[in-house]
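K.L.:
Structures for review follow.
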Structure I
Amino acid sequence: MTRRIRIGKINYTNVWPIYHHFPHDRFEGRLEWIETVPSGLNKAMREGAIDMGAISSFAYGESFEQYELYPNLSVSANRDVNSILLFHRAPLRELDGAHIALPTTSATSVNLLKIILHKFYGIAPHYEYAPPSLTDMMEHMDAALLIGDDAIRASWTDHGYMVTDLGREWRDLTDYGMTFAVWAVRKETIQRFPGTIAEIHEAFMESKRIGAANPASIIASAQAVVGGEAEYWRHYFQHLNHDFGDIQQQGLSLYFRYAHELGYLQKDVPLQFWTDKTRVR
């Protein structure tokens, strides 16, 4: 092996249940970890600067030809996600022509909001990107979308706005949960390191199992980094889903279909999965 496999890590708490118990010592310097926001990870994956990571679902849809997906790993929600939140002054149906501030950090949530408002409410707001500060965003806007820990922190404040959880809204409108991020691996990395790619998948699955069975250390880390009460984080992690089975795949495929119909994606998007058939034992 001439270089380490570069793994991107989203710096949001919603992925911690998969990363937190990863057995780093097992890989003896074979991996390099790169922490960034979703948009940064999406770009680095697309350009080949990172080999694998939990990229935005929409980013997979844009460049699916380059990737295969790790099975059974995602950032999903069956209903409330609690960290993809639209703060707004008027009900959703009254936002036609409104000005909505968007974060620059995630493509999936931005396009989910556009799908919900355009397809299901038949309205066309004006969108503008802005740094993720609720106070600054709402100074001149009618609504603001926040994601990840920025959304969580904003939800704890006495802001006075209506709040729509996009995970719940998507479920209410479609009867499906929503998958916000998928674990993608670049195809050339799979070809170059087939055995290690299989080992890494096993390690992530092991970390996910340990995290689900013993969430206390993840909750404590979230409190230390973000703040909040232990009960909040217990509720938060319980309502996330990190599987990627048939139910999650159906919801994501519907999202991709709508994104293609509305012109946000240029092609129909198949879900292409990695298997360990080529593993060197």
Structure II
Amino acid sequence: MRVRDTARRGTAVWLAVLALAQTAALIVVWRTAVHTELGQWLDTVALTGNRIGQDRIDGPVNHILNAMSLVALLAATAVIGFIALIRGRVALAVTATLLIVGANLTTQALKYGLARPDLGIDPQRIFAGNSLPSGHATVAASFAVALVLVLPPTVRVPGALLGTGYAAAVGVATLSAGWHRPSDAIAAYLVVGVWAALGGLALLTMQRERAKVDPGDAHRLAAVLLGAGGLLAVVAGGLALAWLADGPRIAPSALARRPLLAGYAGGAAGIAGTMAIVMALVLVSAHRLIPRHEG
């Protein structure tokens, strides 16, 4: 019992650190991308670069984004709750539902509560106001993370891979459609990551004494590969944006094709990489939050 209590305390500390770290990362993204000239310029270059090859991807992008609606969110939430309930996990059903609702309400509160200063970088969109975080990316990521939590351990890894791909595709689609800047989607994933950590803490406190953690459910290799792939994508995106920052800082609409492509590709890599890291952090902790039961 003492060993189990120590393990639970370690998991609780880990989740608290995750929540604080992702909150700090969210603040850094917001302050850099919204309140600095360089951040706004890089975001706008990436958004302007979406016109490269836009005719060829308009169809798939529209299909992805048009599938996102309030009805779809409610249906997905109901399906996730049902999966948890048929597994006999009432606390998990409640926590997964609160994760989805809490993450999306937080995104809407931040979107309408935060201000975007006019630094003269993107005059065409200044009247649109603040767009960080992305609502569409939050919906997709919260659904993906909640689904991974409620799935049985045997299908958790495929669910994590599919969920990561789906949420990343939605984030990149908002950039390709010109709806959101890269920082908007990245911030959305961090909001979901914070709520996932908080939901994990709630699940940990509700665990019964008979809960049995099976090391075979840890999926450490999959979590490491997913996290490493995400980190490489984030680094690649950062290098592309760093190359842009070293060049002439002129109006994004006046840039040549190469820097626009670098901005767009760098932003897309950052979006996909962030989602992969957030999901890897969920996957590495899930077996301790939703353990098997004795008896």
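K.L.:
Using the calculated result 18.6 for mean count of other Cβ atoms within 10 Å over residues 156-163, pick out the matching structure from I, II.
P.N.:
Going through each structure in turn, the value belongs to II.
K.L.:
I, II: which one has FRET efficiency 1/(1 + (r/R0)^6) of positions 20 and 60 (r between Cβ atoms, R0 = 25 Å, to 0.05), as calculated, at 0.10?
P.N.:
So the calculation was done on II.
K.L.:
Right, another one. From I, II, which structure was distance in nm of label points 7 Å out along Cα→Cβ at positions 148 and 164 = 0.7 calculated on?
P.N.:
Answer by label: II.
K.L.:
Follow-up. Check the numbers for distance in nm of label points 7 Å out along Cα→Cβ at positions 44 and 76 across I, II and tell me which is largest.
P.N.:
When distance in nm of label points 7 Å out along Cα→Cβ at positions 44 and 76 is calculated for I, II, structure II comes out on top.
K.L.:
Looking at structures I, II, which one was Rg and Dmax of the Cα atoms in Å calculated from, given that it came out as 19.7, 68?
P.N.:
II
K.L.:
Taking distance in nm of label points 7 Å out along Cα→Cβ at positions 28 and 172 as the criterion, which structure among I, II has the greatest value?
P.N.:
Largest one: structure I.
K.L.:
Let me ask another. If helix-only ellipticity at 222 nm (-39500 (n - 2.57) for each DSSP H run of 4 or more, over all residues; to 500) comes out at -11500 when worked out from the coordinates, which of I, II was used? It would help to have the intermediate numbers written out before the result.
P.N.:
Values: I: -11500; II: -26000.
Traced to structure I.
Throughout, read-outs are computed from the coordinates displayed, never taken from laboratory work. On a predicted model such as this, the values are computed, not experimentally measured, just so you know. Cβ atoms are built from the backbone, for glycine too; each structure is taken alone.
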